[in-house]
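Below: a set of structures, written as structure tokens.
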Structure P
Amino acid sequence: MEKVTIYTDGACSGNPGPGGWGTILFYKDNKKEIWGNEKNTTNNVMELTAVIEGLKMLKFPCEVDLYSDSAYVVNGFDKGWIYGWIKNNWVNSSKEPVKNKELWQELYNLTKVHKVNFIKVKGHSDNVYNNRCDELARNAIKEL
């Protein structure tokens, strides 16, 4: 299985408000930057979208090291939240419907295609690629 590294970040100006996301993919000697935006969204939606859009760029099943500063995204898999939500018909531990269910479902389906290792990085710190994703996300908001 081919190895790919992906860095992602989402940003919002106000929460909810205008949002952007940025993703960088590394495959062998190739680097690709992608980004997008939404007029009215939330930070968590942008974090999930950055991950989904990165994984959707992959043309065949890959082993992915995915770096995100979003505890929401990383913990969804590393702490097993998503498996509980699926088992409980998309109801969370507070007996409320899971927010952003459609995005979580899309991401879960992508993790069935790719072997994704979710890695939490400290946001706005010394990680050059996380900082670049933040820059891509903020620039995407400015494009609105």
Structure Q
Amino acid sequence: MVPIGLVHGGRDDVVDDDWGSVLSTVSLDPDRFGPDAVAGLEDFSHVEIVFVFDRVDETSVNVGARRPRGRQDWPMVGIFAQRAKARPNRIGVTTCELVSVDGLDIGVRGLDAIDGTPVLDIKPHVVEFGPRTEVRQPDWISELMTGYW
């Protein structure tokens, strides 16, 4: 896969919490895309950003179970039962508020990716692609997410 652009602004450091107010820009590669690539995107309130956790050392990738954030009071869960960055393909996905579209620069709020992160794709958030049945999750993830946004 070839990144379509990069994250600019927002944070320089990896921090686990308080991403909700972070403003950043996804700048598309002008050698590959023209303004028509984002035509109509401004009509959406949210976008899904697919990106690479490129700063995660491949030797630290987890393929088994671990305790999220190392918390002994949380259960051992497999890498596919959590959203940790040290995952097999180091791919992140976040639904963000779309703030602006200015040429090939897409302004977003709440993207939990740091400055310089490669972006693989941008998709408009479409309600009909969301869950069609009741959503459930374990208590520990709700506790983990309390301060995330």
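No lab work stands behind these numbers, since they all come straight from the coordinates. Please read all numbers here as calculations on a predicted model, not as lab measurements. Cβ atoms are built from the backbone, for glycine too; each structure is taken alone.
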(message) By the measure mean count of other Cβ atoms within 10 Å over residues 21-28, tell me the structure among P, Q with the highest figure.
(response) P
(request) Compute FRET efficiency 1/(1 + (r/R0)^6) of positions 29 and 85 (r between Cβ atoms, R0 = 30 Å, to 0.05) for each of P, Q and report the one that scores greatest. (result) Q
(message) Ranked on distance in nm of label points 7 Å out along Cα→Cβ at positions 13 and 109, which label among P, Q comes first with the largest value?
(response) P
(request) Can you spot which of P, Q the value -1000 was calculated from, given it is helix-only ellipticity at 222 nm (-39500 (n - 2.57) for each DSSP H run of 4 or more, over all residues; to 500)? (result) Q
(message) Of the structures labelled P, Q, one was used to calculate relative contact order in percent (Cα under 8 Å, 6 or more apart), giving 34. Name it.
(response) P
(message) Taking distance in nm of label points 7 Å out along Cα→Cβ at positions 101 and 125 as the criterion, which structure among P, Q has the greatest value?
(response) P
(request) Taking 3.8 as the value of distance in nm of label points 7 Å out along Cα→Cβ at positions 37 and 133 derived from one of the structures shown (P, Q), identify that structure. (result) Q
(message) I have -1.02, -1.22, -1.31 for log10 I(q)/I(0) by the Debye sum over Cα atoms at q = 0.18, 0.20, 0.21 Å⁻¹, calculated from one of the structures P, Q. Which structure is it?
(response) P
(request) Consider the structures P, Q: one of them gives 18, 9, 8 for semi-axes √(5λ) of the Cα gyration tensor in Å, for residues 53-92 alone as calculated from the coordinates. Say which. (result) Q
